[in-house]
Structure P
Amino acid sequence: MNLKITFYILLWLVFIAYSYVAFPYLNDKVMFPVGIIIGTGAWLFNRTTALLLCLLALIHQFINYEFFADIYETYQNRLSAPAAILFVAGTITSIRSHLNDVRNLNTHLDHLVKKRNIQLKKLNQQLIKDSEQAKILNSQKLHDGMGQQLTGIQLLCSSLADNLLEEKNPLCAMSNQIGMLTTETHNQIRRISRLLFPVKIGKIGLTAALQELASCMTDLKSVNFSIIEVEKIYPIAEATALQIYRICQDLSLHAIEDLKAKEVTIELRQMPSIFQISMAHNSKSNLNNPPSDLFGLIKYRLQTVTGSITTKRMSKNHEICILTIPNHELLNEQK
């Protein structure tokens, strides 16, 4: 038998014995505990059981009062006691029913939250995947489309310069300048394409990929961009390294283009429990207020690596942005 039912039956037996023993001394006051017992039963069991318990209490009361009729003092309690018992049972069962409804509602809401979190995670992953595919597509268009056209223009300029040189035409120098400008434009297209679609991070490592990012930024934006590996970092899975690379790329572009920073430094640290990246810049504006679309994308990327980001203003022209990722996340990705 259920321990709860056994305990409740014993409670009733003790009360019945107590009521018959104590009635000559306490008179109708011995019935006061019945309210607590009925309330306990209403809380432990359902509404129907509570009503049956009320009936049991009334039967016990009737027998008790009839048995001790000669010493019974307050006959008015024959009506007030049943009303009190029914009131207690109804109140307790109503409270219990409402609490169960709230508990069930909370369980349902927890289930919905978990379901929505799973859907949100899938949407985040799809958003990042679509973003990467768009960048790869644009990179290929730049490299294969404009790159090939610029290569053709370079060949034509070179041929034109040779012909003008043979004819000793003074426009030969101008043709050479056009060819040099075309070459420089082609190189910039390659750098932009490399920013959109970096080299295989899984092969060269995160540090080398960030150094290439710094080199491209330095050439394209005319800024001082440096990468410092303070401590040797562990090998990182390509998927995780790519997200870290994109976060650094987005934040540095925001600092350079929007905040007009002229110096950017990224430091990599491998600590016992965390992997930390610190990005410092010399802009007077705060890095923690990026455009909403950029902030949303960075937030999604951080969720995929279970990372966190904080900013600290060291001085008027010096702010540090710290990206932290637990080491176990990097290990899980590698597995």
Structure Q
Amino acid sequence: MALVTLDDRTPTSAKAIEAHYWALDPRIRAKRAALEAQRDAHHAIVDALRLKLHALREDLVVKRRRLGDAIASATPARSRGESDPRGAAAIVTTGGFPDRSVREQEVARLAENLQRAEAAYQSAQERWAAIARVAQNCQEWLAATPIPAIVPVVVPFARVADPRAELDSIRAKIAALAREAEAVGRASVPTSEALQRLDAFARDVAAQRATRITERARAFFSRDGVRSVEALFGLVQGFAESPRELADAIRERCEADFLAEVKSWKEAIRAQAVNGEAVSSSDRPARLAAISRQRQELERREEAIVMQAEAAGLGLARRGDADPETVVTVTLEAEAA
């Protein structure tokens, strides 16, 4: 029998990393490599745009400063008439800033180009951040998931007339399902279930009080019996010096008040208005599971459209919060002839 070494128990060791990588399905490895390549490519685009943006800013600053200096140093324009011996006359202008309008147009053009470059850089940054987040989430999911659970999901190839519009429609449905799941998750239970909870809680409190009373009743069988309420309830000298003793006494008083007012509590529950749709505790898991299945189907279709768009060169971006399991495991069937 071979001994288990420290490397075998260390998931970050070189041996474990290589074993995990080669145990993956080839389609999963290819998908992971494609995501990392997209991340790196978009990072290179961001770097190139950052350099361009820096150069445009410097050029604009220099041109603005030179234009300002030229305007400040320009002498007032003066015109005078001149003629030559042949009788030809002309108006000659000296001083001034003849090319001022051209130079101002140049600065305005550079400023406009800078605005476009800033918008392109911001858009590229957002796209890269989303792709990097997806790639990182996928790597973490792969590292944390057992190999047998990493199974490719083959989605049928289906031609889409307008991939971008279809993707927008699917994402709108995914967002709607997310809102529905959130509403179901925080929905109030029906009044009937709230009353059942009250009854169960009252029984528990009554049982606890009965147990304490039974324990204290033994004091009446002692040799000296019970001579005061203080002795019966343990209100001896030094009582409440400990915060816990005081808290226990307050809790017992609250329990007694609660049990005496159970009827009022029921009336208060019946009078409460339930905001939105009430969901019982027994129905909630089933409804959330159904929403999860619908969302999974939509996300798989979303990933399939993104992959088809990538193959066609459209470059539709994935959502930054896309489910990593779906992104990693979804693969396309071969395109029909």
Structure R
Amino acid sequence: MKIGEKLGAAAVVLLITATVWVAADRSLLQTSPKLSVRVIVNGDDPNYRIRILKPDADGLHELRVTLVGPGRAIDKLLTESSRVVCRFSLSTAEAARAAAAEQLVLRPKDGLAWLAEQGLTLEECEPQEVVVKVARLEHKKVRVDLLPQDKGKVDDGYEIEPAEVDAVLTSAAKDRIGQQDWWAAPKIDLKSGQLISGQTDTQTVNLVPSTGDDPDIAFEPSQVKVKKLRLTAWEVPKIFAEKIPVSLQVPQNVFKEYNIEVDPAQISGLKIKGPASEIEGLSAQDIQAVLVLTDQDKPSATPLQRQLHIVFPPGREHVKVDGEPPLVNFTLKGRAAPPPS
């Protein structure tokens, strides 16, 4: 055999050896980095509600796990880590026993039993248990209507579809409510653009118990449509007894040529109206009373008279003067010529 042929054969042997070595290396047991594993607990019976109590870090039901197994299995798992879940399924009998005990403790390794098919085992797990609360659900038909505080702010002609829904509640919620009269209340937005501009509005909104937010009560459907909503007396009046100074908006040439005298220099008793949500918190210091002059304004033998322009701050777009804007008198007097230099 020639030298070149010998070298070629040696290279082939070396390549085959390296391939076998890499393959063997990927079959060796390795430890994975920490993985986040989502916890899912399902039930076969819709008459039971299952809520995960632990793990619950910032609302996330996730375990932090370390796995041991062949390198190739670890590599595959890392590329599909978003699909890795710890899954439990409770039968009706298991759910009934858990409801009687109020809480059920589950072992993470049971929810990760599928790992064994890939040659993987659970090395570490934080936390070391999954805790769920199981409650038997009851169904009750309840009416849908606005809360008293909302009903007092809208006209009586509103309509709700549907007018009745199915309330799904735990026995604990039923015991808390007792004999109270309660219903499903739509969470309407009384500050919607339609309403605060005096128009009729239609809103599709979530339902809450009239007794207050309760995680043990749900509704089917969870939303309703509230039609023909209109605020009652949506414009409320307000009078400012405080004095508001009159400011000037004057062209530069008019300002240079004339002295401007305004009477009165302050106004008081300003009447305004608007939505309660925009009137609330509005003070005289927030309002500008502006006298606007133009190039056409000239001195006169008698004082001139003009309505003020009332300016409200941002966020008060629907507030306006109640009636006619205030009037002020003003005079223009030519400025004295500067003495010769």
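The numbers here are math on the coordinates, done by the rules we state, and not lab data. Owing to the predicted nature of the structure, the values given are computational and were not obtained by experimental measurement. Cβ atoms are built from the backbone, for glycine too; each structure is taken alone.
Numbers at a glance
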quantity	calculated
Value 144, calculated as volume of the Cα convex hull per residue in Å³, for residues 149-324 alone, assigned to which of P, Q, R	P
Among P, Q, R, structure where distance in nm of label points 7 Å out along Cα→Cβ at positions 37 and 261 as derived comes to 7.6	P
Ranking P, Q, R by volume of the Cα convex hull per residue in Å³, for residues 109-244 alone, the structure that comes out highest	Q
Ranking P, Q, R by FRET efficiency 1/(1 + (r/R0)^6) of positions 125 and 205 (r between Cβ atoms, R0 = 41 Å, to 0.05), the structure that comes out highest	P
Identity of the structure behind 19, 20, 18, 15, 13, 9, 5, 2, 0 (criterion: P(r) over Cα pairs in 10 Å bins from 0, in percent, for residues 165-220 alone, calculated), options P, Q, R	Q
Which of P, Q, R yields 39.8, 143 [Rg and Dmax of the Cα atoms in Å, calculated]	P
